[in-house]
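What follows is a group of structures, each given as structure tokens.
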Structure P
Amino acid sequence: MKNYRNLLILICCCLSLNFLIGIKDGSAVDDDSPLSDELLVEGPPLFKTIEGAKTYIAQHQNEDGGWPLIPGGDSNVENTAFAVWALIDAGWGTGSQVIRMGVQYLRNTQLDNGGWNNNTAHTTFALIALAAAETDPEVRFNGLRWLKKAQNRSGAWGKKERSPDNVLYTAAVLAGLRKLGFKQNFEPISKGADWLAEGINFDGGWALERGGRSDVFITSWVVQGLETVYDIDVQIAWLKQFQNSDGGFGRYKNSRSDPEITAIAVMALAAGNDPLNTRRVAINYLTDVLQADGSFVSNTPMELSEPTANLQSTCFVLIAIHAKTPDELAIGQ
């Protein structure tokens, strides 16, 4: 009878340990299990936000393996790349059916020249997703080769090959190359960063058009692109002064906070080694504006004319929450 009692205690301990491990891993549902339309995640706000966003993203994958901007829409390269990137950063298994289908979609949509949509930003995001999935080295090599070829003589990138220099596309490419692990000694990075640095406004920010009104969204992308080459402490200080009282960031001073702009700002703060203080407040704002279905509402995607629940903004929130500082990345190496 004593041995039976001890065995029962041991079984209970094992079950409790398995339960706690499940909570720590953040695995509210199995990667490939059917997902309901109702978000039934309980726990601390950050945990609910992460699990809710993961559920929303996985729930709206199309049959072709890709993701749309708005649920029910056609799949596209950009949002598929964001979804794969976000889910993997949040701990989704690279071998799961969801990720494998997303990777297959990206594989199928690569052009013969190595790019995606002949678009430098889309190509960069697709490369990040495939690298995160640890797959298709030849596909990635061809994409990088096209991206390098698409760089203008000035060091900048435009939307397409041989298109005019563009601050946002250059910043996105450089931020992506940083995410992929390229350093200052990779010539396209140093040339691109020098071009970006020359476009700084007198107040310390950047605008889409040189000399225009400094923009939190644009500056946040630029800061990520410059980190590999330049000291960005001053730019991080500039960014912090635009944080609203609710913890979020809008596009300009005193603009209403927006989830996607806040997420990109958090990514920039992480690139600047912010010791979590400002990021924590911003992430608290993101947990406050989580929708019941796990989505985030924004009109930052250029295709949207009014605030709408969408995959792009939801993906960036998930990416931002898991963004690591250079110091944190160095510890992990």
Structure Q
Amino acid sequence: MDYFPYHIRPIEPEKDAEPIAKLVLNCFRPWLDKENINYLHQLRDTGAEALAHPVWTKLSGFPYNIPGLVCTDKDGSIIGLVNTYSFFQKERKCCLISNVCVDPSHRREGIASHLLHEAESSQHTAGAYGLYLQARMEIPETYFFYKHNGFSVTDFRDTWIYPSGKKGSENEHSEFHTGIVPSSERENFQKHFQNRYPETVLWNLNYTSAIFKFGRINDLYNRLTSSVNRFRSVIGENGETKAWGAYQQLSDNFDQLWYVPMDLLDAARQIRILALLCKEYKGKKALKLDVPASESDEIFKKTGFIKQQTLAWMWKRL
């Protein structure tokens, strides 16, 4: 690559946490939700404490895992960042690239390209099979940046949020009701689930395989647990299953709703089914739902969901 006047090095968590948090807040604030902002504030404050009390931090340990690379100027100030999180997919080591950002005063100097190149090189050396990332379509220049750097799209996904405290509305005369998913339906459920959430997107959808395991013990578990971490089978007037849902605990601010409709369900029926699932949700947090971007917005808007973002799910083989 051409002459580059800056220095790229691995992240040193205790030393870098505070400036990294400030950089991410500065670059991404318009697109951060409450949960992410709270996390970055905690990271900033913990990093400041670590700098003020380095000996104590060494003894007690630093609580945040922030692997990756930073770019620094001649004074040592952090002006660029890329985080790299390793995971395994089908026993192959892979890497999630996230938080690629550059201080606004240093943009268009090739910093992002150099950071991405260094991240790819280090992950290739470490034996990674491929790199994954999500590009916000609300910032199209980032999408085209990754395309230019050899990443291809595996899917486009919309993230919808059902606000906390909102009470789902469901017509009492609806033809649908819910029940526990019986063992006899598990194979059918798994087939539809894998069609809706293929492996190319499951790697970063907060997927917990234990929720979907089969067998008598898991059947008992799903019958005994509360509304969170539990299956729902949505049944029509004729007694046939029309959709499935599952609630999964995620964080302090969100739970995940997995929604799997049967084929050929029209929009009106899907709206009633989603309304029923939202009404049944007994949690006090917001519900997050990831769906293919090709699906009609009408279904989710009329149910009371708010669109948070559209993401391009991208990957590159090393």
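Each reported figure results from applying straightforward, stated rules to the coordinates on display, with no laboratory input. Here the structure is a predicted model, which is why all the values come from computation and not from measurement. Cβ atoms are built from the backbone, for glycine too; each structure is taken alone.
From P, Q, which structure was distance in nm of label points 7 Å out along Cα→Cβ at positions 72 and 280 = 4.1 calculated on?
The value was obtained from structure P.
Taking distance in nm of label points 7 Å out along Cα→Cβ at positions 104 and 240 as the criterion, which structure among P, Q has the greatest value?
Result for distance in nm of label points 7 Å out along Cα→Cβ at positions 104 and 240 over P, Q: largest is Q.
A value of 21 was computed for relative contact order in percent (Cα under 8 Å, 6 or more apart); which of P, Q is the source structure?
Q
Which structure, out of P, Q, was helix-only ellipticity at 222 nm (-39500 (n - 2.57) for each DSSP H run of 4 or more, over all residues; to 500) derived from, given a value of -17000?
Derived from P, not from the others.
Quick check on the output: 20.8, 83 is Rg and Dmax of the Cα atoms in Å, derived from one of P, Q. Which one produced it?
Only structure P yields this read-out.
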